[in-house]
Structure 1
Amino acid sequence: MSQSEHVYSDDEIRARLAGPLEHWYLEDGWLRRKYKTESWKGTLMVVATIGHLAEAAWHHPDLTVSYAFVIVKLKTHTAKGITDKDFALARKIEEVVQWQPGREGGPLEGTPSDDQRFRYIKYDAPKDASQS
């Protein structure tokens, strides 16, 4: 870090979590997100994906890993708070982990969700979507 980075206030952070980061939240000075998985296989796939993205970005989250979930915690340690780096990595993680190609209408059909043998992550519906 060659220059000081802007550390966002709690109110600024909450405002920036709207939209694509709506499933992320602020707790104890960290940006956090819990990804629910279908099994250990899904958990390992999520962890490996986050690991790749974090290493490529050279910005490393703290992870809590369990059989059916992964909790991601982001903070810029050198700035002692939440900075643009944290929001950028959170957006990239969200984009990749929650990607559902079958919903895009392109040639990639996506993982079958109607067969438990293939499901690996529990995708989130938008928070404002009506519950069924």
Structure 2
Amino acid sequence: MYHLTALVTLLAIAFYFFTSINVSRARTSTGIKVPATSGHPDFERAFRIQMNTLEWMPIFLPSLWLFAVYIGDATAAGIGAVWIIGRIVYFIGYSKAAAKRGPGFAIQVLAAFALWVGALGAVVLRMV
């Protein structure tokens, strides 16, 4: 069973849902009407946070699960939790200014890369 990895998956989805709500709030507070995706810096930053999170989910989630299956649930969940923390740091920084998004982005990239490399290595080792 992969209870910890499942929990991290649900937390990642909850965070993405939160970013979606944040975009809706930003639309309301800045007056940006659907379907526009630009027009006010506060809205544009909120929108990019949501979209960047979405762009990383197809890299993060399969890597997380393959790592869990081939290496271990607890380790995958731990690295996955670091990815979520990185996304939160990214959210906080980017919400203030685009130039402040770097540290959170770096944390989540390193976590995603660790999951992907670990999963790839484990799969290849099992094949040889």
Open item on the list: If FRET efficiency 1/(1 + (r/R0)^6) of positions 73 and 97 (r between Cβ atoms, R0 = 25 Å, to 0.05) is calculated from each of 1, 2, which structure is the one that comes out at 0.10?
Closed with: 2
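Which one of 1, 2 has distance in nm of label points 7 Å out along Cα→Cβ at positions 9 and 33, as calculated from the coordinates, equal to 2.6?
Numbers: 1: 2.6; 2: 4.1.
The read-out comes from structure 1.
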Task: Which entry (1, 2) yields the derived value -30000 for helix-only ellipticity at 222 nm (-39500 (n - 2.57) for each DSSP H run of 4 or more, over all residues; to 500) - done: 2
Task: Origin of the value 1.07, where Rg/Rh (Cα atoms, Kirkwood Rh) was derived from one of 1, 2 - done: 2
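No lab work stands behind these numbers, since they all come straight from the coordinates. No experiment lies behind these values; they were computed from the predicted model shown. Cβ atoms are built from the backbone, for glycine too; each structure is taken alone.
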